[in-house]
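J.: Take a look at the structures listed below.
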Structure 1
């Protein structure tokens, strides 16, 4: 009795399976948790881009006769001690938080990935020297180190961006180094070295694309931490300076009125909470989608529901 053998082209079957596998974005949006994070972040980005146009009042328009009024149809989030509309200020302050987060994380991303790639790929003394510097930075609490940097540079938005960028650089360096150490021993990297390919080409075309997953996830999480750090620095008077609104500065202004005007602290605090939570949910979703094993499981679950 003759056994029946598959007659199709195996490579064609593999290509078909790859084509049918859902994309990263589709998998991300299938997860209700990461989908919720994406929706919130879209709203925050929209507020950051169009907040000044959408705000019903000027962020620095004062009216003492309306000071400390609670939430109402005229002032959705109430007013502060100077009669300024809290909803307008929370809306416009989203731009400050996103600006600080993107710039500071961009600094730490570029610096940290560069250090991590050099340490992980070159190894030896280069790795030892660079990682000892990273360990020294890690020895300091994040906020304490940021405060020290701002104390040297002086308070302000630019100083806060630089300080936050510096304190989160070691995290990216460690994540990048760990991923690079595993990738540099892969056969395709060794084959490129055997053929005499330069280190720069190998790092750019072989190593960097294959360590992008953990770096992307860390970027999402660091954006959340950067917003918290900016709020902390502004609360201490070392970040964004008046009259420009920021969520942290609004919390600072509200501390003397918590007992009589709860809305002054609740709404800026909720803005910080919701935004950082959204970045964390997105990071968790990206971690599932960009991990090959978990991605396969998610794709299989999605296929079973169809």
Structure 2
């Protein structure tokens, strides 16, 4: 089963296709998630928003509800499988038709700076608990929770459990990162998690498409959000532009609505959007990187003045 053709970005996004779609979105209290919630609501989607940040999530819910959106916020810790099951149950009970049409597992964190040398000269004997970074919260949130949420939604939230195939077009939009293709020096746990999301998409895309569920990834470069607020001034000082959140939203909407696109990875660069061409052996993505400006930006990140300033 061949992959779908690369996305044609000269074609307009069909935002009208979002009307009355049921969208389940995690990490919705701030950053990409809050902006995406507003974009989906603006075009008439029904929304269940999830986040651990209850105050922020409720604020987004109230803002959208006051504009007439059909929206519900659910506080959830995505690292808990039980909490994700409960989230899906609440979403299905809320949505018309009791199904999810578009699932966007957007929740993510950066994590602590990389540490290699032991902090205590006494060495291993000084440990009384597992160090926070080795407990791998970044991998748990950015990879394991994505896997759990997507598989739960795919199996039980999109109608497959009834007949084996989706009764109507369905979409999973994974929030990956260009760190999942190039790596990011010093960002060990984040890079590992994002490479994992890339692998998850590659492993799932053909099997999901065969039952009527399109899986695509959105892979941003650095974007000015609350999660990257500490990084952006250093990037700007090094002369590296950041990508636009509007382009991230366009990529998410395109992945959610373009029924001809599945198994595609969309990069979001300062210069705009590009299909990474993530083919079966991964070669085309590397070729595209070398011709689209990414190499220049990433070279500065790896070898330039930011090399000691990028947190994990």
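Just so you know, all these numbers are worked out from the coordinates, no wet-lab data involved. Quantities reported herein were computed from a predicted structural model and do not represent experimental measurements. Cβ atoms are built from the backbone, for glycine too; each structure is taken alone.
J.: From which structure (1, 2) was distance in nm of label points 7 Å out along Cα→Cβ at positions 201 and 265 calculated, if the value obtained is 6.2? If you can, show how the numbers build up before the last one.
T.: On the way: 1: 6.2; 2: 0.7.
Working through the options, I get structure 1.
J.: Here's something else I'd like to know. Here semi-axes √(5λ) of the Cα gyration tensor in Å, for residues 145-192 alone was calculated and came to 32, 11, 6; which of the structures 1, 2 was it taken from?
T.: Traced to structure 2.
J.: Which structure, out of 1, 2, was relative contact order in percent (Cα under 8 Å, 6 or more apart) derived from, given a value of 24?
T.: Details: 1: 24; 2: 19.
Source structure: 1.
J.: Moving on. Name the one structure among 1, 2 that distance in nm of label points 7 Å out along Cα→Cβ at positions 25 and 49 of 0.8 was derived from. Write down the numbers at each step before the final one.
T.: On the way: 1: 1.4; 2: 0.8.
Clearly, the read-out refers to 2.
J.: One of 1, 2 was used to compute semi-axes √(5λ) of the Cα gyration tensor in Å, and the answer was 30, 24, 19. Which one was it?
T.: 2
J.: Determine which structure produced the value -24000 for helix-only ellipticity at 222 nm (-39500 (n - 2.57) for each DSSP H run of 4 or more, over all residues; to 500), calculated from the coordinates; the candidates are 1, 2. Before the final figure, lay out each step's value.
T.: Details: 1: -24000; 2: -11000.
Label of the source structure: 1.
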